[in-house]
1. Please state which of the structures I, II, III yields 11.8 when mean projected area of the Cα convex hull in nm² is computed from it.
2. From I, II, III, which structure was P(r) over Cα pairs in 10 Å bins from 0, in percent, for residues 25-72 alone = 28, 40, 24, 7, 0 calculated on?
3. Of the structures labelled I, II, III, which one yields 3.2 when distance in nm of label points 7 Å out along Cα→Cβ at positions 41 and 105 is computed from its coordinates?
4. Of the structures labelled I, II, III, one was used to calculate helix-only ellipticity at 222 nm (-39500 (n - 2.57) for each DSSP H run of 4 or more, over all residues; to 500), giving -5000. Name it.
Structure I
């Protein structure tokens, strides 16, 4: 499932789905405006998130992953301030924050640092839910 609040972003994904190059379905949702848990009643074998941070969503995200399932996550850290955008603290992880959020899961991969071309400061994680 591909989730985004942007209809135009989902339209690009939908074209790939319909031409058979990607399996899955699309879900137009604003995860930051949902009045209730947007994942309620759903279970996923994996959730993948890139360049997105809305801290209040993490408990629901973790709950929506099936036991033994994975989270793959990558987003910017506070070190990114020296490179430009994003520059709001709301969109930047503190040092070690992502690792701490998933401290009760099996950590398969973790990276936190600067990546080149273009320069950006990121945290990357692959974690498996216990069970």
Structure II
């Protein structure tokens, strides 16, 4: 029973919370994953991002504030293929709402994140 719960509702991470944020927040849809901490704080107890209340106002978005926060996206060894390519996509795709959105390029659903990286022009051909 517990296994089914975990499959149907996996634990929320900062990445999955970013997807939820992009589903609900128009400003978040303009951001890369690594840019989120500049404009949002992570509430660890609720496992959600909340807009900053202090900082510099963002032009065109009166309720958004920019702070000096640094972000960290975990490094991934290139031998861990799909995670490595997922990380590349997080630096290239703005406002993804699901893992599937990261793997979709110009309406084409890619079989792997590597294929999505290729279609985005993030990889060089060795030939």
Structure III
């Protein structure tokens, strides 16, 4: 409403789970300040901070109580139910020392198809080669 794209966009669920992204917060077992780190994590993941982050950056809050806040849902253009399903069904990205390299190969090849630089077939070949090269 008031947005020219309001009735021209939507959200659907992927065939499989969506991958959680952004920042995962953790405390190193080697930390000398575990209590302070825990307090920071509690602050950073609090309802109000997540609502403020949504206001500033448009990031969908992972905390249901923050997601359901009127300040957040009012900007979701009628996609609240679909986005909530995606949020509930999302899975963490795999833990792997190779994840960054593999993600880069995937991103570059998908981008090349989307921008018309490569055909899907050529990008698939390059994707296979790129991922195989990570493990050599």
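1. The read-out comes from structure III.
2. Of the structures listed, the value fits III.
3. The read-out comes from structure III.
4. Derived from the structure labelled I.
No lab work stands behind these numbers, since they all come straight from the coordinates. Quick caveat: nothing in here was measured; it's all calculated off a predicted structure. Cβ atoms are built from the backbone, for glycine too; each structure is taken alone.
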